[in-house]
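What follows is a group of structures, each given as structure tokens.
A short reminder: the numbers here are calculations on the coordinates, not readings from a lab. Everything numeric here is computed off the predicted structure, so don't read it as measured data. Cβ atoms are built from the backbone, for glycine too; each structure is taken alone.
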Structure I
Amino acid sequence: MKSTVEQLSPTRVKLNVEVPFEELSGEFDRTYKTLAQQIRIPGFRPGKAPAKLIEARVGRDSILAQVVNDVLPSKYSQAVDETDTKAIGQPEIDLGELVYGDPVSFTAEVDVRPEIELPDFATLAVQVDALEIDENAVDEQLEGLRARFGTLKGVERAIVEGDFVSIDLSATVDGEPVDEASTEGLSHEVGSGELIEGLDDALIGLSDGESKEFTTTLVAGDHAGEEAQVTVTVKSVKERELPEVDDEFAQMASEFDTVDELRESLGEQVKSSKKFEQANAVRDKVLEELLEKVEIPLPEKVVADEVEGQQHQIIHALGHDDEQVAKFLEAQGKTREEWDAEAREAAEKSVKTQLLLDAIADQQETEVDQDELTQQILFQAQRYGMQPQEFISQLTQANQVGAVYADVRRGKALAEIVGDVTVTDSNGDSVDTSEFFGKNDDVEEEIAEDIAQD
């Protein structure tokens, strides 16, 4: 097989492929065997009819077309490998005229990863916020621990923020009940903002047994984007009683004997968390700096596919109903043109980021081992509330294992080069990134996994 590459643009090539007819002999044999099982010819058992009779029945040209159709994907992949084409996206294949006995020729236009000139990472400099750790942060941690060990008790008073309530909800749109927005005995923490907009404001001041109607915009279901009249009825009101902060509490809530020891430990946790946040900020700043400095040609079809993918999720959720899409956009305060422009901007940044990180991974010869890939898959399975084996099965069926591998590799590549960058904080002090990048493999891996999750 002969393959040549014609560069159409920095992000697109045309493969010219010629397959000698004799290379198809094995595929012809398989096709004849398959047809022999399917075609009934008098005097021959299934699968035993000679190729000549099958050819006479089906037609030589039809058999050739089927052979070429079956072999085309593998020949395209072979051409990509032989020419070292860094293809992305699906090819547009143009098949030449088929003549029995002649070579099979086809062309394939496909987007490719462009050549990207990377800077010397040691010349980059970024600034992040300085670490600020105060007693308020420790107090917040301590309050969170108290809340975990708090108890709920019923109260007979009006609802205030922070109370826990049991409520019934019912909703109507234009006077018609909306079943999916109605429920009974729903538990809710007032002020959490976890349910529908306007609910917390409606609840505050109500007492057990009281009801109130309010207007909100539904965000899901058949009436997404539409205004609904919602009635909330309070069934019970409880407040959380928090334990006293003393040595007894410290012993109950931790492995420490005294509150002072507990506070010291919480202070170390806060410090570690803040440092990890700063490390994430460093990696984000480095990525932003690279995206600004590096010229990255964009494959138009890949960007278009990314835009379509982003919008399809929402359009599919709205039942591909143009009227529902229009209501959704109205609720968002956007025109279709603004929505398209935002999707385009996000898609361009996403594709640029992927191409940049792939180039870095190639330069750094970044590899992902099986454990790293497995850990990312397990994390995603947990994130989606699925059993690992079920999640892996879905990834395999959707041919997405390679995409997970690519994401982990990109995150790891960025983590590998961050340690070369000069980093200062908002106070002008140098930030030592060696704890997170380049020297501590365990923490670097954790940062890389966090990148992949983003």
Structure II
Amino acid sequence: MQDQLRVAPVDRYVINPMKSFISNSVMGGIVLLVATVIAVILANSPWSEWFLGIWKNRISLNFNDTVFLDYDLHHWINDGLISIFFFVLGLELKREMVDGQLSGFKNAILPIIVGISGMIFPALIFYFFNTSDVEALDGWGIPMACDIAFVLGILYLLGDKVPASVKIFFTAFGIVDDIGAVLIIALVYTNEISYVSLIVGLSFFVLLMIANRFGVRSTLFYGVVGILGVWVPFLLSGVHATIAAVLVAFTIPATTKISEAGFLKKIKKYSSNLDETKSLDGPTLTNDQLHIIGKMKSMTKHAMPPLQRLEHGLHPVVAFVVMPIFALANAGVVFNINFEDLFSNNIFSGIVTGLIVGKFLGIFGVTFILLKLKLVKLPKMMTIQHLFGISILSGIGFTMCLFITTLAYENPEHITQAKIAIFVASILAGIAGYILLNRNAKKETKKVISS
């Protein structure tokens, strides 16, 4: 049996390296960055008209000469494909609330406060800059959100120079930040509502909750009902369809069908049975071996909560398919705007200042005050210098900020101003945050050596 389990060359040199690449958190951020650079280059190249025209092609569903869901490709990406990202985000939120950093009041209090204040200050700064311009003021939600994927990518690039507690703390308040962004999208950036469609969608959402309660664990069932019964009606209702994705995620079961002890007991039994079976001389397995391995596979599936199984399976799809395509469709800014037009209003200034200064004040400033008042404590191994660094790094607002921009503005000039501001702020925050955290790590190393 051992000979049959040897790693084949194709697994060793092709499949395993690809799995390692896909499972690497840093690689997702790098692929997203590459897609962004490609979009910017193509948008400002001789192929600009062709590239930007791709996203205007219309796709519709037809049934008996009746047209359904007739949208351009850009709309399908920003309402459909990106919903997969929001679905995974919803799964992460539920997992953290069930058994994670947001599962108890003691664990959740500081991340919740930091997440909320880290959104309020950027919004207030943007409002202050644009209070006299009604059209520009619609973008107040843009600088509120930070990009968890990019920030975690930089933190993982720093490796052991940043304690794990810092990454966990950022993830926790980053999730609160994402919850806030979802609520802003639902409550503020929503068009005229069709209440009939909304009621239909919410009815199927209740059906999924009931199914969860009665122990339905089929991910296919949740997928079909979630897409056709919840997502499509939400799309037609005027409420942004990404909200449907988050709601459906919260209906996915978070419990296992078999306990850990029961799983280990049965797996040991199947392993023993497998070891006792006779093997064929060739590389293929006997029917008995196939039967036992099939039972082991089924048992393994039952030992994983559907929520985590979906989250684990969809992460590579989001990182290497959804987000790069989203970046290609939304990051293609044509830099044909001159310096005077860029500052013809305060959109650019409001977003850059909001992301860099606002995030810093909301995260570092509020936490520092709470620490001085001895109302909270920093996680173990985390210092004020780490807090300073991630507060700057949180000014990276790329993905969610671009998404909210497409909802907030219709004026092409305003969209261009906002996107350039997001690029500038994210680049400055990323470089500054990396340098600060890296320099702090070197200082800590010198202290240890000298002592």
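Can you tell which of I, II yields 0.20 when FRET efficiency 1/(1 + (r/R0)^6) of positions 105 and 201 (r between Cβ atoms, R0 = 25 Å, to 0.05) is derived from it? Of the options listed, only II reproduces it. Here mean count of other Cβ atoms within 10 Å over residues 329-336 is compared for structures I, II. The highest value is that of II. Each of structures I, II was scored by relative contact order in percent (Cα under 8 Å, 6 or more apart); the highest score is held by II.
Calculated for structures I, II, FRET efficiency 1/(1 + (r/R0)^6) of positions 129 and 393 (r between Cβ atoms, R0 = 35 Å, to 0.05) is largest in II. In this comparison of I, II, the computed figure 31.0, 95 for Rg and Dmax of the Cα atoms in Å is attributed to I. Comparing FRET efficiency 1/(1 + (r/R0)^6) of positions 265 and 313 (r between Cβ atoms, R0 = 25 Å, to 0.05) across structures I, II, the highest figure is found for II.
Given 0.45 as the derived value for FRET efficiency 1/(1 + (r/R0)^6) of positions 121 and 233 (r between Cβ atoms, R0 = 35 Å, to 0.05), which of the supplied structures I, II does it correspond to? So the calculation was done on II.
Among candidates I, II, the computation of FRET efficiency 1/(1 + (r/R0)^6) of positions 81 and 249 (r between Cβ atoms, R0 = 25 Å, to 0.05) that gave 0.00 used structure I. When helix-only ellipticity at 222 nm (-39500 (n - 2.57) for each DSSP H run of 4 or more, over all residues; to 500) is computed for each of I, II, the one that comes out at -20500 is II.
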